[in-house]
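Just so you know, all these numbers are worked out from the coordinates, no wet-lab data involved. Keep in mind that this is a model prediction, so the values were computed, not measured. Cβ atoms are built from the backbone, for glycine too; each structure is taken alone.
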Structure I
Amino acid sequence: MIQETLAVGLLACNCTILGDEETGEAVVIDPGDEIEPVKEILTRRNLKVKYIVATHAHIDHVGGIEELHRATGAPVLMHREDLPLYENLAAQAEWLGVETPGKIEVEQFLKEGDRLQFGGLSLQTLHTPGHSPGSISLYLDGSEARLLSGDTLFQGSIGRTDLWGGNLRQILASIHGVLMKFPDATPVFPGHGPATTIGRERETNPFLQRH
């Protein structure tokens with residue numbers, strides 16, 4: 001399996017590329033900005049993008065979606081409950097003081113339990129609201145199992161809940177009721193910052209100890 005993660009954009013969103021080495025099929029998760037380095041990795045690794053997935057529709061995670069779609073032709077996927085956020089990129093851009101990015105039609109809305117197959121690999125969709133209504137996490141099955149937690153769970157922290165649609169009760173329910181059910185050894189790759197594990201966060205994350 002191929003995994004490449006690079007921090008992109010003003011807010012250093014982690015854009016992750018997962019690829020199947022045998023077939024060359026790939027998924028790009030959260031292409032928030034700076035698409036040229038993403039395309040360079042795809043070319044160097046000889047990967048063809050099958051899906052472009054947003055874990056949620058905040059501008060730092062979706063700002064590069066249109067450009068990547070136009071470069072690859074791959075469909076854009078996200079949870080339906082974050083569509084209002086995506087449709088209001090101009091307001092998000094104004095709030096941050098940045099240029100409004102292009103927008104492309106969402107081809108498929110993901111829901112809890114949906115699976116994305118690319119080559120011999122499979123990603124399971126987990127609806128983990130709280131940071132936003134349509135926030136999702138993605139779990140890669142198999143011998144190289146890992147969790148991509150978007151902005152729900154970070155190393156030593158959790159996602160903000162003071163933005164539109166955020167809800168502290170929901171995000172804690174998502175973490176305790178969904179993410180903490182995975183084994184302690186499960187690697188976690190958040191939407192910002194360094195990787196961690198479920199066990200590390202269970203034992204040391206102050207937000208989880210507090211609640």
Structure II
Amino acid sequence: MVETFIEVFGIVASFIILVSLLMSSVKKLRLVNLVGSIFMFVYGVLIGALPVMIMNVGILLINVYYLRQMYHVKDYFKVLRVEQDDEYLKNFIQYYDDYIREAMGRVPLEENDYRYFILRDMMPAGLFMARKKDQKTLEITLDFVTPRYRDFKTGMYVFNQMACSFREDGFTRFVTETNNPKHMKYLKKMQFNVCDEKENVVVFEKSV
């Protein structure tokens with residue numbers, strides 16, 4: 001009975017480590033891998049395997065080090081405005097086409113008044129596109145973050161610091177619509193509220 005428990009415990013520990021390698025977010029990968037290394041260390045103790053214990057203490061310390069860096073090192077953000085016919089913009093949308101469709105449910109090909117790359121440590125972390133719905137309302141047609149940077153920091157920057165420039169342009173409200181449950185969860189995290197429910201989509205709004 002005890003041997004069976006230990007074997008199952010080891011399988012669970014291995015499974016957690018395996019799942020961590022499937023994470024597209026580096027931060028999630030580190031967190032899940034940290035949990036897996038703790039489990040695997042305990043497994044090493046249970047079976048009396050010193051090499052397993054030593055290796056997983058090392059993995060644990062490495063994960064703690066990089067997670068500390070991620071949480072304490074301040075990211076540098078900058079926005080880069082681009083034109084509709086910009087070649088890099090076209091190639092970026094084409095490259096991330098599947099991710100954009102998954103996140104937004106559609107590829108935003110319509111005309112936009114605002115198009116910004118969100119640079120994080122000078123790397124293109126996201127793409128924000130919007131158009132004027134009326135004099136006070138800005139309709140978001142695309143708010144996309146690349147898989148590597150999906151830790152909400154980019155979104156927080158857009159809807160906090162970057163929103164100041166939209167207020168200066170006279171906008172008081174963001175609106176966007178989606179039928180994607182993951183996107184809805186993200187919008188709620190960004191403090192958007194449901195303002196309307198249509199047949200196939202839910203409309204969200206947020207004060208600028």
Check the numbers for distance in nm of label points 7 Å out along Cα→Cβ at positions 88 and 160 across I, II and tell me which is largest.
II
The value 3.0 for distance in nm of label points 7 Å out along Cα→Cβ at positions 24 and 56 was derived from one model only; which of I, II is it?
II
When I, II are compared on Rg/Rh (Cα atoms, Kirkwood Rh), for residues 32-127 alone, the highest value belongs to II
If distance in nm of label points 7 Å out along Cα→Cβ at positions 8 and 200 computes to 2.4, which of I, II did it come from?
I
Output 24, 22, 15 (semi-axes √(5λ) of the Cα gyration tensor in Å, calculated) maps, among I, II, to structure I
Who wins on FRET efficiency 1/(1 + (r/R0)^6) of positions 64 and 80 (r between Cβ atoms, R0 = 35 Å, to 0.05) among I, II, i.e. which is largest?
I
Across I, II, FRET efficiency 1/(1 + (r/R0)^6) of positions 16 and 168 (r between Cβ atoms, R0 = 25 Å, to 0.05) reaches its greatest value in structure I
Match the computed value -15500 of helix-only ellipticity at 222 nm (-39500 (n - 2.57) for each DSSP H run of 4 or more, over all residues; to 500) to one of the structures I, II, and report its label.
II
For which of I, II does distance in nm of label points 7 Å out along Cα→Cβ at positions 104 and 184, calculated from the coordinates, equal 2.0?
II
